[in-house]
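Derivation of every value follows stated rules applied to the coordinates shown; laboratory data play no part. Given the structure is predicted, the values throughout are model-derived calculations rather than measurements. Cβ atoms are built from the backbone, for glycine too; each structure is taken alone.
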Structure 1
């Protein structure tokens, strides 16, 4: 038997949210709603669907490895140069590219705990060391403690803002104060996957900081508010030097044509984004009031998901909700065993979830 690299021994595979079809098949259910993976409950822009349909007769042609049309449109929208952008098959792939570019064996990367688990795995696979910093008492990233953990071996700091799974946010001034104190030989990755849901108020406009701080990289995606999770297209924004090094590692056709075409069309449909944000605000309010009525603690969120404390085993609640056709995320995978994470759905989905949750909690 061929022996695997030693670094692989400490890895666990990422477990995605259960697919609807699998739950229907396993439990014999006709109706299942998925509120586990922070997908857009409104689907995607009709313009994106049409773009993919129009392209479907050309599947024999390789993608544009430079994503030229999407690059030009996004460059204009964001006010950055075209060569300050890098595209990937979701931000997951870009996380891998970042780790492959910057992590040598023994190098350290710092992340919040809990936070997005892929930060840990991409570092470990490169024989790097992950330093986890527990969240504050109000479930926010502990920036002061992260600063204290920086040493000569630190290469990357992962900041998920809003943080997944807690939905909490780093305000603009706090983020700037933090960045100013980080050595310029440490790469700061600002993962803004939920940017469209979070903008406004004190949420930072991180792109404005890129010219001032050469060790910054911002990550965003078309998987969440734009509703293109099934096509996998994310992007990084940074200075030309960082992007050029990442491009050395990036595969030549890593962002498929359907993803590029759909993202380009979706980018032009602001009405769909506005409707998605409006649905999220309304759904958030309904869930907040429902949890308060049930006497359940929850974490106010700046994203399209939230954590609620069910005061029972999260795996038990997950299984019982599954039987009722509702898929959520159990908090045990984040070390929050009596919490669950739920995506904010449509009005009907939110009502079905609350009804099912009341039945599950009432039965225990």
Structure 2
């Protein structure tokens, strides 16, 4: 009896620690692709390790068989639930609509859409999107795309737009629109390490003494410096989210950016910048607005305090992180206070502290006579 030809095979990639990463080697339509399964066979030391490896290999075989069935069914015209004829641009627009509540995130997705329309046809379907398409869009962002001022995109913009595109393809794969995910085979665009401006404790003291045209903005900014909360969370903060906890206060809120539920204990001096208690459904910082004019006034306030740094509202969050590390809080705790999901996001502040230490060492005058 003739056996069915295996077009999807399980392969193993040996890792530095002796373990092996499993992936699918797919040869289809004259093209060879890899799909990493995020499954690992460990170097066995006990019977339990061997049993777990056996289960892992069985799971990999089930995935392999499923992929092969999907491909062969597609070849012979059998029914499958993939929808590769879905219009990619329209699908991308539908993902943008889900992000309307977050202005910054919505803007980045919308900008990505504009570049996608320049790169490909508005009639593009998911059937057109393969590894070459993904590599092509990456190359377009790096070497051809420009801003409205006809300036090449910054590394950070390239990174942001490509990540939005990747997120859309990942979502399409999860939605079973496509049977294969080509973005997994293309490396992301690395962003430049951002310059995170912050204020020293002496500069903060100067700001407290300096008059600001908009007192509500002054209070909100200083509150951010003392708590690390983002603009988006401070702007929507309601009194029902500010709770008395023994001798102190706690802010219980859902982060606008990550949608994570946060329980943030705040200091008594931070509580003072919230002002007089209002009704539960009232905003704490009534009248706090985001606009170009308010940003200008924020910078004018900074300059009146004798500070020459370019400070945005988000620098309040940076200030909080640096001050916490400077006064001895460990980086893990700072990460939790900031609501970061990964510690590596917080490590940029540790680099700032290292730079400050180096600067301090160089302050000793030359002792050579």
Structure 3
């Protein structure tokens, strides 16, 4: 008989993986000592492991391999044919992802906007719907214990898969692919995913392309998430913040008029009129106009040109009924010039519960 440590050396695999295969029922020891828990294998286990590795390299999951191990010749043929069909579908999906990634890597400014991806057909994957919690970066996909913490500014601690693949903060999805809208590039980045189950818990392995992958050509991360629930969340349920927007109108003549964007800062105290905090190309607001009777308009720079939105205001707040936000504003007079600071409450605020930054505008007729 062969001890588990010796079998691991023969097969060039970790003992953790062999224990995992035992738990999944694809490579069980011939004898397990009841008192010590030691596992012992026959010589045939080496050949069994080679077959497991063979089928894993063909893309079969451990559940599928377990069925293969007990299948008749005819049943095995059916399993292989079904896998061929599934792989063919996956190839087409990966081709679309490759085209998108090629677009990300091109030096041309013509990047694939997420609207183009939304035109692709949606394929449902009911088992992924719900909330997933980050475990860390996974280093061996065959060993679900081989993960370490990852910086929170790289990966989100929670991801919610909404029914129908619809948006949740900066994510949307179709079967096998999780799309992330980069706050830096404002286009959809595809990240392939797959799910595995162990001891009744469902996990997700995501090949994650961060902004650094695009900027510096760094390798993708293998992120590891654990499913917390399978709730079909609604928009209101996933929002951390919903502001009260039905505020009574109080006129504010001091803000009336047209303002053009000047800067974008994390906090009011970060604003310095003599030193710009943000680069002009990183600021998406263009201008904001405060009209009579509580009406205001805000113009935003988009990939297809400028877009103007009609909003409301009352003294001290810009109100957006659609986004359910009340953005505070204040006017500062510095060296004889007026500056308007307005909170920017984006998805980072109402989904991620992050502190909003501030747009800085200067009065057009200053």
Item to check | Computed -12000 for helix-only ellipticity at 222 nm (-39500 (n - 2.57) for each DSSP H run of 4 or more, over all residues; to 500) - originating structure among 1, 2, 3 | outcome: 1
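On Rg/Rh (Cα atoms, Kirkwood Rh), which of the structures labelled 1, 2, 3 is highest?
Going through 1, 2, 3 one by one, Rg/Rh (Cα atoms, Kirkwood Rh) is largest in 3.
For which of 1, 2, 3 does distance in nm of label points 7 Å out along Cα→Cβ at positions 168 and 264, calculated from the coordinates, equal 3.2?
2
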